[in-house]
Structure P
Amino acid sequence: MSYNVKYDNVNDTINNWNNRKHTMVDLIQYYKPDFVGAQEVLHHQLSYLDSMLAEHSYVGVGRDDGKQKGEYAPILFNTFNFELLENETFWLSETPAKVSVGWDASMERICTYGLFKNRTTGMELYVFNTHFDHIGELARAKSAELILQKIHDINVKNLPVILMGDLNLTPDTTPIKLIRTKMDDGMEISKEPFYGPSGTFSGFDHSRVLNTRIDYIFTKNLKVNSYIHIDDRMENNKHVSDHLPVFLTLNTKQ
């Protein structure tokens, strides 16, 4: 599952985190993803999700200091089903190994990844989670190139790979087309027909036409069973976040 949870904006009285967080946990627990690539997660939000999702642990750091400050792009993973072998966070910039702002981006942006081993089958796979800048066009293009290069450099065994996140790009843009030359768009290779609104951005507008797709799950060396955009809402018809979660299921019998 890829899920932009919307950072806890204390000035947001209408869609405040404290009014949404319980439903968000219920949603995640209902769909039971082994991996959740979340975006816009502040440390206290991550601590809450980690405490409520008992089967999961997480990897990731805050983008502002490489520790706990600023938004994370964490990967929450089911510790009963998967063992963490290695993990790293790098910055989407010309100097990815240190805290930095890249190209024409408006702020620090990061990508967190982990290498995981299925405790039952022994299968290993890489999971990448990221959040591209919402302003810098060059930054988004270069971020796509950087992540693809990183995958190429570390995945020397040609293991299965998942890349997910809020890319702030629609499918017709050059960076998305570039990613598609190296990886599969889960929506396009799903065995079952795609289900849900075509878009993923709601902006907390319950009357909005949901046709803007900017959140994705890409795969490599994996077979996709289903791919859906989840438009589950709270009882008052409000969205749980300003993005819909993207949920993909895999055939692990490779």
Structure Q
Amino acid sequence: MVAPPDNDVLWARDLHHMHGGTTALTGVSLGVREGEIVAVTGPRGSGKTTLLHCLSGQIVPTEGEVWFNGASVHTLSSPSRERLRLDRFGWIDTEPHLVPELTAWENAALPLLLRGAGHRSAKNTAVEWLDRLDVGMCARRRPARLDQSQLQRVAIARALATTPQVLFADEPTAPLHSADGTQVLRTLTTAARSHQITVILATYDPQVAALADRALSLLDGRLSGAVPATADSSDEESRAACSLSV
């Protein structure tokens, strides 16, 4: 096992993963610096979601390594990986997956409350993010009274409310109309840059990818033209390979 470069907040080497006998990832290596916004592009079925699941510790790769802040993620127990996701990571899914019994602000505040934040503080933070995403007027409504765009904005507010160190976003604008998606993505990327949040964004939309600092192209579980990441951070050519821009 090789330690990752010091200047990468998230680093993966030679990831392989199988789903029910089907290959989802083949030899994927990458490095992501703190505060960087990286888009993982590719058609549906290319392995984008599987890659985000491996990087965030939701699943353990069949082979390969995942490191976060110099500590291995792939060797952690399931409860430790769950705690890591709660404390350090944020996740935005293609579908919002809100708790139907909770109001919009309660859904947005839920991760903060699970971390032990006070009720008033959690509510204020949640409402602030709902306002920034133009759904503050929906704060007291339950999901059944919200349209698809509002539901997804609440889910994005929930992910940003904790100011995660790394935010994983899997096709976050897929349920939104083009204009809504552009506005929401700009809010997300602006917030990420102002709070030094590292973002890994999976998308098949080139306009969404254009908002990132760089893009990696994934096809059939492989990074197109990728060179494996290296642990030698003093080697500029190898570092460039870790930070492949396609």
Structure R
Amino acid sequence: MNAGNEHLARGWDEAAAGYEQYFVPRFRPWVEAAVAQLGDLPPGPILVPCCGTFPELDLLLEQFPNREIVGIDLSAGMVRLARERVGGHDLVSVVEGDASTLDPRWLNACSAVVSVFGLQQLPEPEQAIRSWYDALRSEGRLSVVYWPSVTEESGPFSLIKELLRPGATDSDLDLTTILGAAVDRYELIKFPITYTDAAEFFEAYAHSGPMRATAIARGEAFVEDLRAKFLERAPDGEWTHHPAARLITATGR
């Protein structure tokens, strides 16, 4: 594992339990949207790269109860919780490993690849989605949801980003150029998320969310300074926002 991946894995190891409790329920609508795109599938296993705590699993089991389902995640902490979710399902397994480039054994073997909120964390997302698409057999389905570079004009996600990277302008991924004519949906989908207040959100985001790796690298003094700046600019009381995630689906050739 390279140094960047080690840093990312440690951050998610520490965040895993809090992420499962706090963010997984709030992200459920996007998981439902991703799984709903699968429809009728050809024979073969379903692969879930960057599965985290495996929130896709219950929905997949409802639709495909007799199908092999395999989750892959880099974080040992996430994998532990994912395996707890699997329980005694004989056809379901979770692999600890890098989902950026899939094992060659999956090439042209899978009926579906579904992933929610993992792609944007990978160092080379274009390479990853190409690998995921290549895992599909003919008429298999790819369904991926990820956070684009801009998720909202205002809200806690945009405020955190502005404080962490003032003035930054990121170019968005254009995955249609990678998958070409295989793409059948490429759109933004929004759902509301509500927090009791800004302090609750910041605590979760810094300790149980995607900022955990940054917090580890830069230390608690940095986190406390960022918290003060965030709360100074955040609204009082309950906070609801409507972030937009990108959904991309494609059919295997």
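Hey, distance in nm of label points 7 Å out along Cα→Cβ at positions 85 and 213 derived from one of P, Q, R reads 3.1; which structure?
Derived from P, not from the others.
So helix-only ellipticity at 222 nm (-39500 (n - 2.57) for each DSSP H run of 4 or more, over all residues; to 500), computed for just one structure, reads -6500; which one of P, Q, R is that?
Structure P accounts for this read-out.
Work out distance in nm of label points 7 Å out along Cα→Cβ at positions 13 and 125 for each of structures P, Q, R, then name the structure with the largest result.
If we compare distance in nm of label points 7 Å out along Cα→Cβ at positions 13 and 125 over P, Q, R, the biggest value is for P.
Comparing relative contact order in percent (Cα under 8 Å, 6 or more apart) across P, Q, R, which is largest?
Once relative contact order in percent (Cα under 8 Å, 6 or more apart) is worked out for each structure, Q has the highest.
Supply the structure label, taken from P, Q, R, corresponding to distance in nm of label points 7 Å out along Cα→Cβ at positions 53 and 221 with the calculated value 1.3.
Q
None of the figures in this text is laboratory data; all of them are computed from the coordinates on show. Owing to the predicted nature of the structure, the values given are computational and were not obtained by experimental measurement. Cβ atoms are built from the backbone, for glycine too; each structure is taken alone.
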